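Just so it is clear, none of the values below were taken in a lab; they were calculated from the coordinates. Because the structure is a prediction, the values reported are computed rather than measured. Cβ atoms are built from the backbone, for glycine too; each structure is taken alone.
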Structure P
């Protein structure tokens with residue numbers, strides 16, 4: 001066992017205790033009342049990076065939540081690797097579905113339960129730990145390292161583009177590793193080649209200027225909820241295809257090789273339905289479930305509301321109705337263009353008697369795809385192969401990680417997702433957890449990867 005591995009093993013209880021401490025901070029970035037907690041999490045990360053031996057560590061403010069930067073740049077003629085992660089979390093609602101308070105970490109059955117455990121505090125902390133182990137055990141690192149940890153990923157990283165543009169020299173590197181992502185299973189590794197983009201749209205439909213008596217005015221004044229349901233129903237056909245004009249125009253189709261690669265990943269329909277509690281599969285014809293989730297764009301209605309929401313019946317004709325929509329996008333689709341096309345569609349199909357407003361939030365994201373032949377990809381795949389003893393799957397994520405495309409767009413560098421959360425760990429849901437076995441395996445994996453990058457990666 002290498003000296004750095006021995007160090008990790010000797011201090012593993014401390015590393016768990018420190019993670020518990022980190023997870024106690026309720027750093028919910030979407031709720032303004034928790035802004036001080038996001039700042040506290042940044043300060044915790046800053047302090048811990050300094051104690052690990054990382055240099056130039058500092059909190060850098062943005063127009064929103066802060067970022068934390070640090071580096072170690074004493075490996076001449078070796079590549080410079082930027083490691084990314086985020087220390088903010090999702091909200092905890094519905095609170096009553098948690099078995100334990102979400103910011104009182106609980107360890108049971110080899111798992112640590114808390115909001116942010118797997119997404120992304122546990123995974124963010126791993127490369128800090130490994131850097132400490134290498135420096136304490138060997139006094140040096142096999143590569144030059146830079147670290148960029150943010151506090152606004154869960155709200156779409158709205159200030160990060162301007163930060164990266166302004167700090168291109170500070171963030172210059174040869175390769176980026178993201179600690180935000182995961183593996184396929186406890187015993188099955190995966191290399192993530194792509195993440196989908198995001199284009200959100202909000203719709204408001206207005207009828208009368210106040211709620212009306214449905215008996216007195218029903219049938220004579222247009223009902224905004226009726227109008228909203230017509231608008232939303234018009235966006236898909238009966239088989240699940242999006243019917244917005246131009247929605248699929250820029251989609252880059254899968255090659256035969258890519259389809260073979262994706263469909264090498266097994267799909268258990270019964271297990272999938274059991275996990276989701278759904279009665280059957282559904283989706284765009286002509287594609288497998290993996291292809292639909294990873295390489296096809298979607299338009300989903302995330303919320304719809306209006307009228308009386310309390311118990312019992314209140315016979316009103318409501319004055320307004322609202323809907324929230326998110327479009328997940330794939331390679332070559334433009335989030336701004338998609339939002340514009342959706343706005344055009346809404347205005348085209350809005351029935352008479354109501355007014356409609358379309359709001360296009362700026363927390364959008366560009367789709368991201370890295371070639372399977374990228375050297376960072378095949379070196380990380382070789383580490384996973386050796387660590388797990390089997391060939392990794394090559395997959396894409398249906399979810400969105402905005403920073404991956406931002407890094408490529410603004411720095412010209414691909415990001416390798418190297419993280420150890422698993423799909424069943426309830427990220428964004430009650431009872432989120434992180435396996436302690438994955439926490440330990442991730443530490444060994446990062447040590448192996450940094451060593452191998454020092455020997456094999458050529459910018």
Structure Q
């Protein structure tokens with residue numbers, strides 16, 4: 001079922017997770033005896049009917065097309081990207097949160113989270129596509145791009161005609177973004193870009209890249225870095241995959257080498273020197289999708305553990321009757337529910353157009369830790385069988401292990417929360433805000 005509102009009844013307010021709230025009226029009396037009416041919103045923690053439709057359609061796709069094949073994809077280190085691109089285009093997920101005029105489905109950011117959770121429930125490599133294509137690249141175009149750039153690049157990406165990725169990390173620069181060595185030099189109406197990007201998801205699959213490079217190193221990272229839209233077919237671009245990864249084995253992760261790549265000046269995203277701001281705002285969106293995906297993995301680990309706890313018997317009873325097994329499963333439930341609500345809170349802020357760097361970082365930190373813990377405990381619940389590829393829990397653990405590293409390690413997320421709490425970190429206004437969700441009429 002294609003996620004496109006023209007196939008559903010369009011109810012303007014129901015797509016906001018936050019608008020499914022009741023309003024109570026309080027009468028406040030001041031010291032002069034006069035009354036003032038106060039409207040108080042009471043949150044209802046329930047998805048709208050449209051959100052449930054998104055969830056149902058992707059869940060059915062995952063159950064039919066992903067779960068039966070995920071083990072084989074992982075063992076063969078290969079994902080059928082051509083088929084998946086067509087499937088995702090039919091579902092409408094790659095542009096789920098973008099307006100229809102940009103080729104999207106016109107849904108909200110909660111819908112994006114639901115899509116990521118449902119896809120990772122089946123296989124993390126599919127959520128990774130959403131993270132780099134939609135979260136890191138396409139959302140960056142949506143926030144910072146000119147109308148011409150959106151028409152040329154965002155529209156085909158949102159429609160699922162092109163895959164896209166994001167190139168920030170380098171061999172000698174990960175958490176320390178200022179350490180990147182890629183550089184661009186202006187030459188007439190083009191920029192000549194040289195550099196190497198490493199650990200890039202969809203490196204050999206994507207058609208379009210967002211590449212970050214210094215345009216004036218003397219100004220430092222905050223003002224000397226710029227962002228470029230680079231196509232895979234530009235002369236001087238080469239890509240390759242990294243082999244023998246611990247997790248996300250079926251997905252493409254690799255390097256992008258840029259050697260004297262001539263990039264039209266009109267392909268600079270944002271203004272010269274805005275690259276660092278763009279990179280960080282893109283990470284807000286990427287982290288949101290990673291957090292949402294982690295919620296799905298935690299739920300998958302919980303579900304298979306519950307199933308196995310009912311099937312396996314020891315000492316004359318199913319192992320679910322043992323209190324230590326109940327403890328492990330109860331912890332998964334607790335972590336799943338708390339992670340899910342943190343993700344939805346960030347999504348509500350995104351829907352409203354409110355800066356959510358702190359809330360999204362917290363969701364990413366908590367949810368990815370929860371997923372790793374849930375997968376680890378799921379292996380324990382399964383015992384020796386959990387150590388075998390015959391059951392999905394070892395693959396879940398390997399996949400979850402990467403999410404506490406990429407798009408900001410959990411050590412970085414810890415520092416972010418500490419700095420916010422202590423007042424050392426303040427969000428400065430951006431020249432361009434991430435657009436809020438606006439329902440179609």
Structure R
């Protein structure tokens with residue numbers, strides 16, 4: 001892919017560099033393809049060209065004259081490996097039109113030319129420094145080059161746009177070895193943002209280990225995989241949210257350029273983050289790199305009470321004056337200048353601690369933004385205003401991609417059934433799919 005002038009200017013501005021420092025070089029790319037994969041040759045080439053472009057613009061040009069890619073047979077043990085100027089990849093014989101095969105594996109394996117090939121690391125001790133950085137980086141490339149992609153299920157090798165919520169096992173005879181029949185959003189494109197890719201895997205295994213450990217010290221293979229790949233991608237996306245995308249881009253380029261052809265460790269990356277951002281982010285690394293606690297913030301309650309004025313017995317000018325509650329209520333109802341005392345309670349349910357924003361919306365359309373350090377277990381915000389609180393949301397931008405439960409982040413004072421109706425319709429459709437799948441075997 002040719003790099004356009006406006007793309008160079010865009011990233012030069014983001015990275016705060018002269019445009020000539022983003023110049024790339026010509027590279028001879030050679031593909032060795034399986035004969036039955038000739039139909040995806042163009043997709044393979046575009047994936048490599050996009051990788052050369054974005055990795056080069058972001059971290060510095062690919063320094064070699066050649067790149068060789070071998071498309072190996074499906075299920076081959078030689079698939080999906082990286083070596084300097086040489087990678088092995090693979091795909092289906094019937095790749096989905098809007099899927100990420102062969103693009104995903106190609107971008108990832110090429111990325112290792114930069115993360116381990118150019119910036120080295122001791123993978124035995126800190127595997128996250130190449131696999132994790134590469135997971136984060138290839139996700140960013142996918143965001144830029146392939147913003148529209150879908151999840152697919154495969155039926156006898158045929159791709160069907162779908163997302164499986166459950167899998168029904170077919171009868172053992174004559175379908176032994178076929179596998180389960182997926183049931184879910186079939187025949188519709190379900191998009192999966194790369195920013196939160198792998199959250200289910202993360203939530204199921206995060207308590208097993210800290211992210212930064214020697215490779216042989218993880219609990220098991222699943223924990224090694226999580227803390228080398230998926231968790232790092234999610235954690236670096238969270239760091240990006242706190243620093244800002246432009247600052248994070250400068251952090252990554254500075255780290256790569258400073259340590260190209262050398263072997264940094266975790267402490268070197270932390271130092272670059274603090275230096276480039278101008279902030280002490282030690283709290284972040286302590287919580288999310290050197291810890292295994294889960295993070296979960298919630299808006300637990302909202303209340304609004306009318307400020308009706310005096311109620312009770314008061315001493316006024318030496319006389320006892322009784323203000324009845326009913327009279328105060330009637331006066332409030334007649335008043336054109338009503339005021340309410342509203343209280344919003346935000347709680348930290350998880351053990352991990354991070355600063356969070358809180359957005360509070362009032363019935364009159366006013367919005368108030370609060371910032372909470374998240375240290376204690378809860379905080380209450382109290383407002384005396386002419387309008388009641390309508391809703392509140394903690395972490396409204398979802399900076400914490402590591403949050404274990406997004407559904408409890410918001411709270412509304414009045415029910416809105418539109419979401420429930422949407423899910424009800426989907427659930428009915430899933431049931432129809434289930435019966436449809438069952439009828440196949442009747």
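The figures follow:
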item: Top of P, Q, R by distance in nm of label points 7 Å out along Cα→Cβ at positions 136 and 432, largest first; result: R
item: Parent structure of the calculated result 1.6, given that distance in nm of label points 7 Å out along Cα→Cβ at positions 248 and 416 is the read-out and P, Q, R the choices; result: Q
item: Parent structure of the calculated result 12, given that relative contact order in percent (Cα under 8 Å, 6 or more apart) is the read-out and P, Q, R the choices; result: R
item: Kirkwood radius over Cα pairs in Å - highest-scoring structure of P, Q, R; result: R
